[in-house]
Structure I
Amino acid sequence: MPNWACGFVSITGTKPNVEKFVGRFIHDEGVDSDIPKHLYFARSFTNDSQQSVLDAVETAFHGSSVESERTFDMSVDFAWSAYSCLIDGYPQGDPDHCITLAAACAEDKVSAEIRTEEGGIGFDEYISCDKQGALTSNCTDLLPYKCKNCGAITSIASFTDEDEVECYECGEVGLDPDFIT
């Protein structure tokens, strides 16, 4: 059983292009097999049905023209890491079915930003890719923080607001910003 890198993806593009891109994630029903030769993202899962994701895209683009661009956000879970599922690792293991993030962004004409947190090994990721497939990837260790109330130590992602984190030990909200080194 893999550890899970959980996070969110922000996709910017036109509605038809965003719809194609979100169809590359594995939904509750599997992958979108209605599209001939449709390549999908390896081990990259949304916990929503394909229809509910498409409904959310519809809502995000409501009232916009076909050529206008908007940003759509969705939650995604990656087996091990987003990097190994989208950039280097799993996609190369099954090139007849899987696609890399760079190839998908270029093909679908969207840009994407991905942030994940993997608590088992203790890292977070930031990955971005533009419409031409130019990729940026950064992985850092989770940062240890101390609860302001009880002093319990917890680790959080660099993009998490420490003032909104609930302590696993005492239930109080807010961590000491002077993290332990």
Structure II
Amino acid sequence: MTELNPARAAFINDLAAKGGKVARANDLPVGAMLACASVESAWGTSKIYKSTGNPFNLQKWPHTPFPHTNKTFWQDTVVIVGPPEVLRKAPFNCATDLGDAVLQWCEWILHWGQADGPGAIQMAKGAKDNPAAIANRDLLLTYRKNSADFSKNLPLVGFGENATPALRQRSGAVYRQRLIDFALNTYD
């Protein structure tokens, strides 16, 4: 186990205190949530986190009810790591506080692939359920009681690089390793 420096410990403890009960209420593992947030927000230091108050880098498209948000922040984001790196503007969810951010993380996962959430099939006149995305979400949810396996499978619902099985595996390994290295599963 690697010791958390004071700034990282403060970030994790604050997020666990303000969002842990939200993750638990939605039957999602707190340790995996902390691992995801620490990776996505670079331990609370990323520009997107500082602009949105949301450590998960969730994107919010206007036609999708979930995850909810009171406003969005448009920012360039890497869509292809490359080389060459490809950037596109995207609307990121803003959070009113860390509890709200964790609720958005829960909604992202629990609505993944449904017509009202991310990962849906977009059509000219709305959205419809995406059975393949829903199957991925359902697979992830089978790991609810195991933070390490849940963390490793977060790319199934759009976290990290996930365009290919190799990229999903690599991204999942990053979330899982963060959980293990800093014993974040002790928050479950």
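Bear in mind that the values in this text are calculations on the coordinates, not laboratory data. Worth saying up front: this structure is predicted, and the values here are computed from it rather than measured. Cβ atoms are built from the backbone, for glycine too; each structure is taken alone.
The table below lists the values:
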| item | result |
| --- | --- |
| Among I, II, which structure scores highest (criterion: Cα Rg over 2.2 N^0.38 Å, for residues 53-132 alone) | I |
| With helix-only ellipticity at 222 nm (-39500 (n - 2.57) for each DSSP H run of 4 or more, over all residues; to 500) derived as -14000, matching label from I, II | II |
| At a computed 0.30 (FRET efficiency 1/(1 + (r/R0)^6) of positions 21 and 61 (r between Cβ atoms, R0 = 25 Å, to 0.05)), which of I, II | II |
| Comparison of I, II - label where Cα Rg over 2.2 N^0.38 Å, for residues 29-84 alone is highest | I |
| For mean count of other Cβ atoms within 10 Å over residues 125-132 computed as 18.6, the structure of I, II it came from | I |
| Read-out Kirkwood radius over Cα pairs in Å, computed value 16.5, structure in I, II | II |
| Top of I, II by distance in nm of label points 7 Å out along Cα→Cβ at positions 5 and 141, largest first | II |
| Test item: FRET efficiency 1/(1 + (r/R0)^6) of positions 101 and 149 (r between Cβ atoms, R0 = 35 Å, to 0.05) calculated as 0.90, pick one of I, II | II |
